[in-house]
Every structure is written in C-alpha cells, then in structure tokens.
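Pasting the structures here.
What follows is calculated from the coordinates using simple rules that are stated; it is not laboratory data. For clarity, every value in this text was computed on a predicted model and none was experimentally measured.
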Structure 1
Amino acid sequence: MIKLSKKVIGVDVGSKFLTISFNDLNNCDQVYNIENNQRSILSFLDKISLENYCLVIESTGNYSSRILHLSLEKGFETSLINCMSIKHFCRMKNIITKTDAEDAKAIRLYGELFRPESYVPKSIEIEHLDQEIKLLNDLEEEKRRYAVKLKALRFNPYLNPNTEKHYERRLKQLEKEIKEVELRLPKLQNAEFKEVKDLIQSVSGIGEKTSLQLMTATSGFKNFDSAKSLVKYFGLAPRIYQSGKKSYSPGKCRTSKTHIRSLLYVCSWTAMKHNVHCRELYQRLLAKGKPKKLALIAVCNKLLRICFGVVKNKMAYQPDYQKNFKILT
C-alpha cells in the first residue's frame, strides 16, 4: 500500500499533454500541464521528492505507459487506476465540470481517499510478447476484413481484374506477415513462461492462442490473489441487483479485455464437450431452464477459475482430481 504520510500526485493523461494535480509542501493546490514526452516527464520528476510524493495515474493504454515506467524507474510509488473508476468517483462527488484540470484533481482525491495498490510492472519479455500478440490480432483482423471485401466484390458482374488482384496480393502479404509473427512468438518465451503456459494449456478447452493471451494480460496470474478477482478483471463475474423485493441479475460485468472474453467464449464450445467439470456445469444450468448463452458464459467463468487453480498449485489439470483425492483420504 502507498504510505499515508505521502502526498498524492494525480495525473490525467492525454496523447500530447499530461495534467498534474498535487498539494505542494505548503498545502497549496498546484496544477501543471507538461508535454507527454520523456524529457518533460523526467524534468518534472526531478523536482519532486521520493519521500514526500507518490503518483496515481489514469490508465489510458500506451499514452500512460511512458510516465508510468519512468516514475517506477525513478523509484516513486506509483498506482494505475481505471478511467471508469474515476468516472464513477466524480459522479459520487457530484463533480459536473469536465476539464483536464478537474480530472487530475479528481484522480488525486481518489488516490488520497482509497490509497490504491502500487503498480507491479510486467517483465520486458512479457511486454514484448504482449506487443507481438496485439500485432498478430491486428493482422488477423485486417486479413478477415480484406477477405470479406474480396468475397463481396466477386459478386459484382463488372468486376475489375486489377482491383481483384490488389486484394489478393494484400491477402498474401498479410498471410506472410502473420507467419513471421507466429515464428517470433516462441523466441520471446522463457522457461518460466513456457511452464505456466503448459499448465494453462493442460485445461481441456484452452488452446495455444488463449493461453498466450491470458499469460500476457495477467503476467502469469502473478497480479491476482484470488480466482474471484481474476474473473472480475476479465468481465465474467455475474452482477446482482437487489432492492427491496426486487432481485435480479443484469448480466455479467463487462469491465475490460473484450478480446480475451471473445476467445474464452469460443473455448467454452470445446470445454462443454470435452471438459468434465464444464460439461456438468453447462448441463446443470440448462436443466434449470437457463439460456444456452448464459450457460456458456458460466463455462468461461469456470475455465478461468480452473486455470487460476492449476497455475497457483503448479499442477496440471486432472479431470478426476476430486475422485482421486477422496480415495487417498
């Protein structure tokens, strides 16, 4: 946890500028705008004290990564918070003004009130692998888009051969680039990474691509202490609404990681057929009259929990583990 004695610096992140809010040593509010580049960030960090200040930074993907890693390298206690948390916090505080300065102040107030956990950075290998996987996803998405366009174009009775050849060349180029990225992926995986990935892949229903995505998104589940927090992070935890006599579930909490949720949903199709525990869960929910889609989401939840268990226990998935455990006891 961030030490309570330290003052909080709230950082609102933009592509070109960072808006910074903090109380100086005389307890006067200060708001600065600095450029989002290495020179300006280091110049600002050199002016503040490690003993007196810590940073709370709004998470905006690559735009926030520069100040995040530079502050960690300087030794500052730094936290990264979701922008949706700040949005709901502003609603709670009844803040109706939306400016960069107000956002930075709200981030600072959030940090002072809740004292979020310090950010644990990913290793360089994980960072590089994450970037390669995102590149692979983009290339595959672009390939699908061009393939659909070419298929639709061929229905035109007055098809231009030059246009068709251009699309075909682009598809071949994308296939070549995809193969190049796939060949680079194994070279970025160290022994520890491969061990954890093999444990995840031992779960029936989880394949190579999904295991890589889970590994890079969670740093091998090192950032999670419970399966419940992991499921919530990926937006697969059920929500419950209860007020008076009303009680219902509005659906799952779609917090983040849409792409991984989609991969897990596809994995659930295989898991409900070949994974004993997932199949039993799926059939039990259908017997209760639940929709098939809801049952598949529950299977995704189950898969994540099983993956968390095998990684934390460093034991490959065993479908009959409970049965064997009873025999031993």
Structure 2
Amino acid sequence: MDSAQLRRHAATALTILAVAVCYYVTARLGLLQQLVRGQVTPLWPPTGIAVAALLVFGLRVWPGIALGALAANVFIGPSALPVVIIAVGNTLAPICSCLLLRRAGFRDELDRLRDALALVFLGALGGMLISSTVGSGILVLSGALPAGGFWPTWSVWWTGDAMGVMVVTPFLLVLRRARLPHGVGLPRWAEAVALVVFTTSVTLLATDTSHASLLFLVFPFLIWAAFRFERAGAACCALGVSVFVILAAGRMTGPFAHHGLLSNMITLQAFNGAVSLTALLLAAAVTERKRTYQEIKRLCQQLSEKVARLDT
C-alpha cells in the first residue's frame, strides 16, 4: 500500500471518528430534553448531523454514525440487545434518507425548490420512520415500555429525528459553503442584527403564552430572512425558531401546556414542518430567481456582442 492510499485511509478513519464524536456529543445535548424513558426527545440533532455527513462525505462514514449511536444509547439501556437494535435503526434511517435524496437528484447547495421539498419529505419525514418504528418497537418488545406507550413514544421519536434533519441538516449544508461577506455596508449588518433581535423576541413571546395562534407571528421574520439573506438567513432563522419552540414543547409550557404528549408532538411536528418548508422553499425560490436573472443577463450580453460583431 503506497503513501497516497495510506493518507486516504487515514483521512477516512479520522472523518468516521469525527462523525462518531459529533453524533455522541449532540446526542448528550439532545437528551437534556428527553420526554420518554430518558432517551426519547423532541429534538435529536444527531440525525441532522448524520444525514449531512452522508451527503457530504458519502456512505463510507456510516460506521461513525453506528459508533455514535451505540455510544449514546449504551448507558441508557434498557439492555444490550435492544441497545444494539436501536443503534441499527438510528444508523439505517439516515442511510435510507441519504439514498432517497440521492435518488431524487438532491443537491447539497439547496438552491432549488425540489431540493428543499426532498429534504423535508424524503430526508426528514420519510427516512426517519425507520428509526422511530424500530426504536419504539424494541422498547415495547423488551418490556421497557407498556404496549399502550408505543404511539406516544413513536410520535416523540419520529418528531425528534425529523426535526434534526429539518433544522440541523440545512444549517450544516449552508454553513459548509458559507463565506464571510465582503463589501457589506453597515446598513446590511444592522438589518441582520434587527432580524435576529426581532425573531428571538417574537418567538420567546409566542412560546410564553398559551395562545397557540401567536406562534404564527414568526413567519413574517422567516420570510424576511429568506428574501433578504437567502439560504444562510433562512437556515439560521428556522433553526433558532425551531429550537425555542422545541424547548417550550419539552417543558410543556406556553401553547403546549394542558395538552397530552401525542397532541403536543403533532402540533410541534406540524409547526416546525411549516417553518422549515417556508424558510427553505422561499430561500430556494429567491436563489433560483437570481440564478435565472444572471443567466438571462449573460445571454443578453453574449447576444449584444454578436450583434456588435455583425455590425462591424
């Protein structure tokens, strides 16, 4: 084996290790909001990291996902065999999401409407059915949960995994291509700061009151972020709003008070799905429009140059 191959294998091993560490660390953070058995949470960031890692580095990093999932679950049980099966489900789900996205022609740039739709419906809502079903099922079969607890647990598990893909994966994909803006004036920075302040204030207000309808006050700010700051602004804004709402749902306060677990998870999933779709679709539409405008401008310039040469 030559030195080039050794370097490639070493780079792959380091990447797998990095994915495993990121998965484990974010899993420990996600478990701070656990609602069922100390291991089922309404936001599971590792799934977002796993899907992003598979999209960027390829399927070869799946051992890192498996190692991270196993390490995250081994200390919370219920026993060895269920832990292994849960880790298998947590590994298969992002792999399935990645394969579905690639089959649909998904592009990591998230610069098309079809990419945003595919990420939400195939990557998040579709692929995460595997992990939630496998995990909830094995907890019931192992006796860790009563049979009647399957659907409430499944709803939290599916919501948490799907939320991880909806809000964390776009953020990571956009962050990977982000560059510090050059030549941006003070008014633009002031607008960005104002967007952050207003979005945070309105979201905190909406999650502090029992009126669920106030949650929809955040949508004008999502639209503002998507139109003015495109994918970077939309991804960051959607992530921030979703995290605040998920924290309120985990505490069962504000609009999530006085409701059952299953009802809260349905509300949370519907709201955060609408947040992600609004932000990602609008940002993709704006990016497509700008790309079309630049292409038309380029073609018009080429045409004018050809006409000028004909005149001479």
Structure 3
Amino acid sequence: MTDRLGFVDVCSGAGGLASGLESAGFAPVLLLDNKRQACETLLANRPHWKVVCEDLVEFLPAEHPETMDVDLLSAGLPRVKSSAAVRRSDSDQELRLLTATIYLIHSIQPRALLLENLPALAESQAYAEIRDFVQSELTHLGYRFCWFVLNAADFGVPQDRRQGILVALREPWFDAFVPPEPTVDGHVPVGRVLLPSMSARGWREAVAWAAQATAVAPTLVGGSDNRGGADLGPSGTKRAWARMGVNASTLADEVPGPDYEWPRSGDPAQMVKITVDQAALLQSFPPEWRITGRKTARYRQIGHATPPPVGRALGAAIATALRSPTCT
C-alpha cells in the first residue's frame, strides 16, 4: 500500500475536512483549533491524532517540528468578510486567520495548500484585494494556484452548499492537479437521508413526510458564538425548509415517536423539527462520528464544518497530483 501523505489542518473544527482527507489517503500530523469543544470532538473520534488547542495566530511551528515539510496544509476557515466589510467592522478575526494561514506556509513549506471558504472569496470582485494578497504571497513562495467553486450537493451531500476553494501546489506538481468532478449523477434529497432516523422511534407518517422532502437542504449555517440558540438559518433558509415540512426555527431533542400526529399545516411552527444528529447526517458526517457538547455547541460545530465527502474529493485530487509519476 502506498504510504499515506501527511497534512497539517488548521481551524479544524469538528473534523469534517480532516475526516475527508483521511479517507482520501492523508494522515494528520497535527490539527489545530482554538475552541475547546472542537478539540474534544476531534479527540473523541480519533484519540491518536495530535490535537493542539491554541489560537492559530499564536501558533509557532518551530515548537512542533513534525509539521515542517508536510505534504499538505489544509484550512476550513471561518467565513472571511470582504475588504470593504472588514473596514466597516469592529472585528476582522476571520481575515486575521486567513492571513495567519498564508504566513504559516512560509514556516512549514508544504507541497500543497487547500483552503475552503465562502464562494465569494473565489469569485467576487468584493474580495479582489484579499485574493491579490494571497496570490502575491503564494507566487513569492513558488506556488501555482487556482480558485474555483464547488457545490457539496455534487458530491452526494444532501445540501445546497457552495464552497470557495483555493488549491496551491509547488511548481513540479501543479500541472498534474485537476479540480474534482461531481461524484453523483443526481442530488440526494433530504427525505431519503433522514427517513431511517425519522422512523427510528416508530413515527407512522415518516415515509409520507420523506416522500415530500424531495429537495436538497439549504446551506446549514452554524451561526455566531455571540448569538442565541441553534436554528437552521435566516428567513430565506427557513422558507426553503418549510417547503419540506420542517420547522427551521429550532432543533428537536429527539425524532418523532409513534404518537406524533403530523399536522400537515402550512404554519412552520406546526411542522416537524430535525435533531442535531440529523443535521450531522445532512452535513454527511459518518454516522459513527461523535459531535461533543450541548445542543447549540454541537450544531454550530456541524454547521461550520466542511462536509467530509467534499474533503475526500479534494484530497483525492491533490493526492493524485502529488503522486504523479511525472513529478517524482
């Protein structure tokens, strides 16, 4: 078997990107996140992983020499504001983390970089200033790169989730990189994915509910740590959920039982609610992957994560380039 490729993952969160890369043949050398709950989730699932709970801006690679010269540096960063928005904001934490990730390349010198963020970072003129900074640093360090946008729904994730991607590789390997193609012919609907869990406690109308939940889910959003409890997103997202018979204003503690009467009401408040575990299924975490913490903390970890199938597809494409016989 070919040796696994090593990677450093920063802003690891609940491990969606790292899990996907692992399934694509990568082995983490170190994972970094500044949130205690995220670090607990990572270690609950992979006790043998080296997890450092520390702010990326304060991280010193020299204290972790195993990170030097890894095959890949990956980062599923918090959603970056545009340059104009940062200037209007009291906080530019997201941009600080992006900048710290790019500067980290200077120290660890990976063969490849994978950065996942919102689609606008890859394609909107509002982010041109930020892209110029990134591209200038990468060119100076001898990397070639490409920006592109993927939709997680094209990789079997039952969710309309567009993601902006940056992949950079050193000169010998870049020409062998091809962005991943969709892995499914048609999108996977919410009803198909959630039917087994919706019927797990004997809800008699679970099949009927699933039959009308024929669309993919809207993008799950974790929300800010500074706002209230867990819900499935803003008003437009809630309307999309309501069309599938789901009350998106809150999350249930358990799925419906045998006595639950489905009201078939147009009032979202009367509709069925999904659970945190079901949100994890919609993010395509493996069923055995444990998200630790209380309900709101668990949902935020899920909503902020990169769906593992997307990480797997990107990892496979990068691994193919790094293992290309024309580059060895």
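Which one of 1, 2, 3 has helix-only ellipticity at 222 nm (-39500 (n - 2.57) for each DSSP H run of 4 or more, over all residues; to 500), as calculated from the coordinates, equal to -18500? Walk me through the intermediate numbers first.
On the way: 1: -18500; 2: -25000; 3: -10000.
Among 1, 2, 3, the structure yielding -18500 for helix-only ellipticity at 222 nm (-39500 (n - 2.57) for each DSSP H run of 4 or more, over all residues; to 500) is 1.
Cα Rg over 2.2 N^0.38 Å computed as 1.21: which structure among 1, 2, 3?
Working: 1: 1.21; 2: 1.12; 3: 1.02.
The structure behind it is 1.
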